[in-house]
Structure 1
Amino acid sequence: MSPEDLQPLPAHFRYMPFQAVKAKLAGVQPLGGRDWSKAAKDRFIELANEKDLVGLICNDKDSDRVAIRLIDTSQEGVDLTIDSVLVEEGLVERK
């Protein structure tokens, strides 16, 4: 391809549309069903921040948010499911 073959990108391809959606961690809720504790929020950030996670979309008909299950696959042979870690550590409870 020569430089003469290059064409400007059409304007409608230059910008990405808004793509954020409201989401929640699937299958868990704050202890007692109230507000998330600081410890639960801090641990969630520790488990999820700056990591490439696999997200599984789960059906939750009773909510206006997408329920997502986050899995850390960075350790060879071990998949850490963030909701399970939080439950095992007593920071959240299953719904």
Structure 2
Amino acid sequence: MELPSPSSIKVNMDGAFDTAHGVAIIVLACDDYGRVPEGLAQHSPSFSEVNLVQIATLVVGLQPASKKGWTHVILEFDSMLVVNKLSHQPHADL
């Protein structure tokens, strides 16, 4: 993982979906010194669609920043659906 710029926090997040086991969400925050001030893993059997998992991952990933009052946050996320929605770009059906 590339470190964020000084005075910033990078939040990496990912979600995985399995019809038999539900959803796993992983969030890891890293500061500019490589320290991990926050991390969490969450399991939920309640989602039935992969796009909802990606949106839930973003919401869970933003929680540490909100709770800790971080103002300079870099989000690292691999869902093109969510990235395109946040940047107001049209997207192809996934």
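Please treat every number below as a calculation from the coordinates, not as lab data. All figures in this text were calculated on a predicted structure; none of them were measured in a lab.
Given that mean projected area of the Cα convex hull in nm², derived from a single structure, equals 6.6, which label among 1, 2 identifies that structure?
Going through each structure in turn, the value belongs to 2.
When helix-only ellipticity at 222 nm (-39500 (n - 2.57) for each DSSP H run of 4 or more, over all residues; to 500) is computed for each of 1, 2, which one produces -5500?
This figure was derived from 1.
Starting from the value 30: which structure in 1, 2 was relative contact order in percent (Cα under 8 Å, 6 or more apart) calculated from?
2
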